Structure P
Amino acid sequence: MSFGAGVTYLGRGGIIRRDESGLVTGEYSFSTGTAFAGASLSILPWLRAGGSAGIAWENIDEQTGTGITASAGLAADMGGSGTAGLAVTGLGVPPEWNGVSKAMPVEVSAALSWKLSPSMDCFGGTTLGFSTSSSFGGGLSMDLTGLRLSAGYRFSPGEEEVTGLFGGIQYTYTSSGTYIIEAAVSQRDRMDWPVLAGISVRL
């Protein structure tokens with residue numbers, strides 16, 4: 001069995017505030033994130049199942065709402081040449097403040113990675129959103145000594161806010177056990193800001 005934990009954060013400041021008449025009244029900031037833990041185990045020699053749960057939050061200026069987020073997935077080994085995966089994310093109870101809440105962004109994702117060489121893989125996948133836009137993406141990953149680098153592009157038709165580049169780095173340390181630290185960043189709307197960043201640790 002493997003265990004993991006992670007944090008994601010998305011924030012943006014300098015958003016124009018307007019009143020009911022559309023007049024500018026100032027600026028405000030927005031942030032959202034999750035803190036979660038999960039576990040996975042082998043249920044067949046070629047198949048793993050896993051799940052995670054944690055806290056989700058949203059901040060709009062002085063207002064803060066919290067909720068619960070959960071996900072579950074399967075990963076199948078394809079004879080050592082690749083891996084296929086299926087996951088459901090965004091389950092749980094949405095953040096709420098002052099009696100206001102919104103639907104959790106439940107999504108179903110499917111992905112496939114394939115070995116191009118002993119040190120390089122290609123990958124691609126799609127996400128179907130029930131209350132969010134669907135998207136497609138793909139990229140390459142490369143193994144270096146103790147490190148794994150990944151980069152790619154995500155496209156969501158008609159949704160420039162969630163279309164953009166992404167990249168990640170993974171460090172593996174082995175000493176009486178295997179410890180994996182991962183960090184990732186994803187472009188949102190513009191190259192400079194905002195970005196979606198995350199970090200996770202697996203034991």
Structure Q
Amino acid sequence: MSRISFQVKEVQEFLRKHGRVYTVRIDGRQEGKVSIYFGRRKVAEGVVTRVGSVTSKTLEDCVPFSGFKNVRDWKEKIDKIFLHKGLTDDLYRNLAIYEVRVIDWCNDSWFDSVFHCPVPGCNFKSSTLSTVKIHFKVNHREYFNFCPICKVRVNVVHHAHRKADEPHLVLFYLLRSGRAGRTELYAKAEKVAERLLSNGFKFGGDFNV
């Protein structure tokens with residue numbers, strides 16, 4: 001199994017929090033399963049997937065998931081690592097953007113937060129919010145068409161979008177794909193979900209679907 005290492009603190013923190021990150025590497029690196037390291041410390045097992053070549057547009061599209069505040073900061077780091085060392089030219093022709101996703105963390109004890117599944121009776125928890133999101137979509141599919149807050153059968157993503165209070169924003173975050181676009185509402189929902197699910201929030205009451 002290949003390995004990938006992260007040295008930048010901001011990128012490490014983003015990966016810890018979200019369970020995925022975009023990173024620039026020499027093009028042609030091995031895709032698939034990978035061991036993830038923070039410096040010399042192995043922290044997780046994951047999957048690496050090539051996203052695309054490094055261009056102004058791809059950097060702009062991917063920077064919200066990179067751990068950097070903006071494209072300028074990201075490019076400064078790319079230049080420091082690759083350009084100034086003579087590993088690429090100023091057009092980044094031999095570089096590519098890769099997505100790294102965590103499958104399993106080696107040790108949860110070093111995380112500050114633990115996020116809980118909000119379904120009553122479900123004891124699933126994870127050190128990353130994105131893992132709870134995946135668990136929810138795979139194991140609680142009944143919530144795609146049933147709102148546990150209003151107790152009505154409905155297209156829950158659209159319903160939660162219209163309601164937009166905090167419990168519905170949790171539903172919206174858990175059910176909506178981040179690949180559909182990082183809108184202002186999605187970003188707000190992610191922050192609400194991060195706060196509530198780290199405090200053990202549960203959808204109230206038992207119900208039949």
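Computed from the coordinates by the stated procedures, all read-outs in this text should not be read as laboratory data. Just so you know, these numbers come straight off a predicted model, no measurement behind them. Cβ atoms are built from the backbone, for glycine too; each structure is taken alone.
Computing P(r) over Cα pairs in 5 Å bins from 0, in percent, for residues 11-90 alone gives 3, 13, 22, 26, 23, 11, 2 for which of P, Q?
Q
Given structures P, Q, which gives the highest value for mean count of other Cβ atoms within 10 Å over residues 59-66?
Q
Of structures P, Q, which gives 16, 12, 11 when semi-axes √(5λ) of the Cα gyration tensor in Å, for residues 3-50 alone is computed from the coordinates? Please list the in-between numbers first.
On the way: P: 45, 11, 6; Q: 16, 12, 11.
Value 16, 12, 11 for semi-axes √(5λ) of the Cα gyration tensor in Å, for residues 3-50 alone corresponds to Q out of P, Q.
Identify the structure, out of P, Q, from whose coordinates helix-only ellipticity at 222 nm (-39500 (n - 2.57) for each DSSP H run of 4 or more, over all residues; to 500) was calculated to give 0.
Considering all the candidates, the number was obtained from P.
So if we calculate relative contact order in percent (Cα under 8 Å, 6 or more apart) for every structure here (P, Q), which label has the highest result?
Ranking P, Q on relative contact order in percent (Cα under 8 Å, 6 or more apart), first place is Q.
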